[in-house]
1. With P(r) over Cα pairs in 10 Å bins from 0, in percent, for residues 33-120 alone coming out at 16, 43, 32, 9, 1, pick the structure among 1, 2 it was computed from.
2. 1, 2: which one has helix-only ellipticity at 222 nm (-39500 (n - 2.57) for each DSSP H run of 4 or more, over all residues; to 500), as calculated, at -1000?
3. Matching task: 2, 10, 18, 22, 21, 15, 8, 4, 1, 0 is the computed value of P(r) over Cα pairs in 5 Å bins from 0, in percent, for residues 65-184 alone. Pick the structure from 1, 2.
4. Any idea which of 1, 2 comes out highest on FRET efficiency 1/(1 + (r/R0)^6) of positions 137 and 225 (r between Cβ atoms, R0 = 41 Å, to 0.05)?
5. Quick check: -0.57, -0.89, -1.25, -1.34 is what I get for log10 I(q)/I(0) by the Debye sum over Cα atoms at q = 0.09, 0.12, 0.16, 0.17 Å⁻¹, calculated from one of 1, 2. Which structure matches?
Structure 1
Amino acid sequence: MASMRHNGVVPNKNFVAPDVTEMVRDLGRLVNIESPSLDIPALTASARELAAMMQQRLGAPPMIVDSAMGPHVHWSGGGSPKVLIVGHHDTVFAKGALAERPFTVVAGRATGPGIFDMKAGIIQAIYGVAALADKSGVEILITSDEEVGSHHSRDFIVERAQACGAVLVLEPSADGGALKTARKGTGTFELHVHGRASHAGLEPEKGVNALIEAAQQILEIAQFGDGELGTTVTPTVAVIGSVDNVVPAHAKISIDVRVVEAQERQRVETAMNSLIVNNPQARLEMKGG
């Protein structure tokens, strides 16, 4: 059988399976540096450790690309771009989660904040590329803002993806280890409800209660999903009021949206921007998408 190639990347005929002990050790290095989204100092430390690991395992230093959401890490094997491997080093876990869930390996299973999504995937990417006889044409891009929507890294990802012939994303698989060939599109909306403050005990009737209006809008928004089409619309975070004796003048509601089909994205955006205020003295303002 002739040797197989994909986009010109040459497999290593002398491939030797990586040392699993080393892989686990490197996984621990990444997990033990907490990297919650939006925590710039933590993400900076994570990016530096990741860059040092790439240089050590791949033989060439990556670029650390600063952004408002924390540093991205971009490694290239040189030559004409052929294959891009994409991942992220930010996680959903807040600082301090490591103390409650330290990195451990028991019976061949590693656990700790961010292992599943997706520091183990980063390790697999690094060791997989390290095993190539010829690394030219291969790029690795690890971003810092995937868990919060990839808004700042999007253009960078698109630029490098369009330069390459194939893109692999080493996010975790579903149950059973099946290969994912597509991902849902994501969006984040913010509903701002503007009311009017007043004393809750002396003259509540003079206020316009943003909390009550927000509650009514949340119930409406929660109906925008469509399970049959894979569309989810989920109110997730509410910031309302300041003290318990004042009618709240402002409410901010964050809404997570996931869609499979492009037309569903348009439908949900239209619905979000067509909300009708219940209290005519309140005002709605929708941001994001």
Structure 2
Amino acid sequence: MMMKTTISLSTMASVMLLGCGGQPGNESSETPASPALTQVWKTDTVFTGSESALYDAEADVIYVSNGNTKAAEKDNDGFISIINTDGTVRDQKWLAGDLHAPKGMALLNGKLFVTDIDAIKIIDVASAAIEKTVAVDSAVFLNDLATDGEQLYFSDTRAGKIYRMTTDGDYTVIANSPNVNGLECHKGVLYALDGEGLKRFSNDSQYTPEIINREVTGGDGLIILNDSTFITSRWHGEIFFIKGDETTVLLDTQAEKSNTADIGFVRGKNLVIVPTFLKNEVAAYELTY
């Protein structure tokens, strides 16, 4: 399927109007601005395999999970960093030890929940210590993690499964989803990125999937702005803006071999936080739309 890319029409319209002797201020209505990303800052290469970014609104900091580029090896060299929203590094190794390849993260009730290959690590934020490790039976490659404010959801990409988990660590499979990765919750509803596109699951015990976008397949990070507007990333270096049935390419860094892994979002500043994985950086882009 061809990607429908939004072209900036506002500038084009102004130029055409001036060429016909008109004035830009005479239009009856303004053309909406095209969605765009503008880089605000980028860290130094102080990370190793920066994979996922999660904004903590209460503390006004960003957590970054690092897997040291070996995403499936139990080598005990993973760590979690904390950076400020201006890009300065607050604590490069806020938590290290007993982490292999941490990926998706979610905050709930003072705990940071993190996927780590075949387990969920429950971290007490106040003490910066792993409180509990939940081994997940038959897990292959646990990836993203999200919360609806009451319980948690995590994906196993290679097994094609989505799990639901309580804060105590009791879990169950709720859906089969091919090559599923990015997860997010909005108004109590679960959304996922998998090999078929962006899906919304029914808000009941059946978790029936509905494909709401087929263009961004194999997505990684997922941000929900409202019921019909999303930002998604593909790991190899692409970020998309989805609004209704229209998909816009916001960023393409594939030529630079700069990854766009599990993106985060600082809502108060409209900042999209991009872990670059193999580039060992984290970048921030201001979103306008």
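Quick note: the coordinates plus some simple rules give every number you see, no bench work behind them. Keep in mind it's a predicted model, so treat the numbers as computed, not measured. Cβ atoms are built from the backbone, for glycine too; each structure is taken alone.
1. The structure behind it is 1.
2. Label of the source structure: 2.
3. Matching structure: 1.
4. 2
5. Working: 1: -0.57, -0.89, -1.25, -1.34; 2: -0.42, -0.72, -1.25, -1.40.
That value comes from structure 1.
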